[in-house]
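What follows is a group of structures, each given as structure tokens.
Laboratory data are not the source of any read-out in this text; all were calculated from the coordinates shown. Keep in mind it's a predicted model, so treat the numbers as computed, not measured. Cβ atoms are built from the backbone, for glycine too; each structure is taken alone.
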Structure 1
Amino acid sequence: MNGSVTIIPPPAAFDDPSLYQGTTSKRVFAYLVDVVVVCLAGAAVWIGMGILGLATLGLLLPLQPLAVALVPLAYHVGLIVSPAAATLGMRLFGIRVADAQTGAPPGLAQAIIQVVAFYGSVTLTAWLILIFALFNPRRRTLHDILAGTVVVNTEKRL
């Protein structure tokens, strides 16, 4: 525990429309910021692994693609389980991820499910699955539902 107290809101707190106002467009722009950050981090890992690969006379070079592939997972999961419960892009646009039942930051398992389901679903549907968020009042996507999370505005605390 980090000394903070997690307040479990009453179920009615999730019915406040201001929690979800504008979150769909904010998520899109936040993700674009995150793509830039992940690409820069991925490039740094690629270069770093290349240097390590050369230093080990090529022994670590086969791990280079794997290390780069893990960058988006590590970035998203690591920041979603942080106390801010948001990636850098989400923080910039004033949104955060919350457990759909308690309002607390999501746990590690929820974050992993959310990120893997996100990348899996958008890969299989060419991003069309995200239209799902337009047809429910909490603006939840399929990966939010599978992970038991919701994305809310940070200005409105649960």
Structure 2
Amino acid sequence: MNRHMALGTNDRRHLISELIASGDVRSQSQLVQLLSERGVKVTQATASRDLEDLGAYRMKNSSGELIYVIAPTSESSATSPSDLIIKMEVNGNLVVARTPPGGAQLLASAIDQAESAGHLPSVMGTIAGDDTVLIIARSHNGGEEVCSQVKSAVRSRF
């Protein structure tokens, strides 16, 4: 029987970062299992919050499998949100942002975090695929305003 230990949030997130760096974390449920194997019991909801707070997102590895990676946090990072937007198109209250393959999750997460922090008040939410983010405006014709706010936020690096 595994002995479970209580880790503080920072220690648990450090362990999660190490597990993600190994390239073996493919899902939240797998992360919960890997933590359990190391004696750390968490719920999937806690794992999900930790992944979001760490800036983790899923992208394809060289074998084409989806794995979690951690978004770089350095200001000199080559993977800033401004590097991720190739093109944006507006239609009513919808904005479609095109990214390089695997970049949509990172961009959507950055937009969602900026919205939660009050920096993108016109954004209701996002939906991300592999290379496309759908950004939904709060008002029925607010796509242009959202596009402008996102471009401005990207220039200021969120």
For distance in nm of label points 7 Å out along Cα→Cβ at positions 40 and 64 computed as 2.3, the structure of 1, 2 it came from: 1
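So if we calculate relative contact order in percent (Cα under 8 Å, 6 or more apart) for every structure here (1, 2), which label has the highest result? Please list the in-between numbers first.
Details: 1: 29; 2: 18.
Going through 1, 2 one by one, relative contact order in percent (Cα under 8 Å, 6 or more apart) peaks for structure 1.
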Structure responsible for -16500, with helix-only ellipticity at 222 nm (-39500 (n - 2.57) for each DSSP H run of 4 or more, over all residues; to 500) calculated and labels 1, 2 on offer: 1
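When distance in nm of label points 7 Å out along Cα→Cβ at positions 88 and 104 is compared over structures 1, 2, which one is greatest?
Top value of distance in nm of label points 7 Å out along Cα→Cβ at positions 88 and 104, among 1, 2, belongs to structure 1.
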Structure responsible for 0.65, with FRET efficiency 1/(1 + (r/R0)^6) of positions 16 and 96 (r between Cβ atoms, R0 = 35 Å, to 0.05) calculated and labels 1, 2 on offer: 2
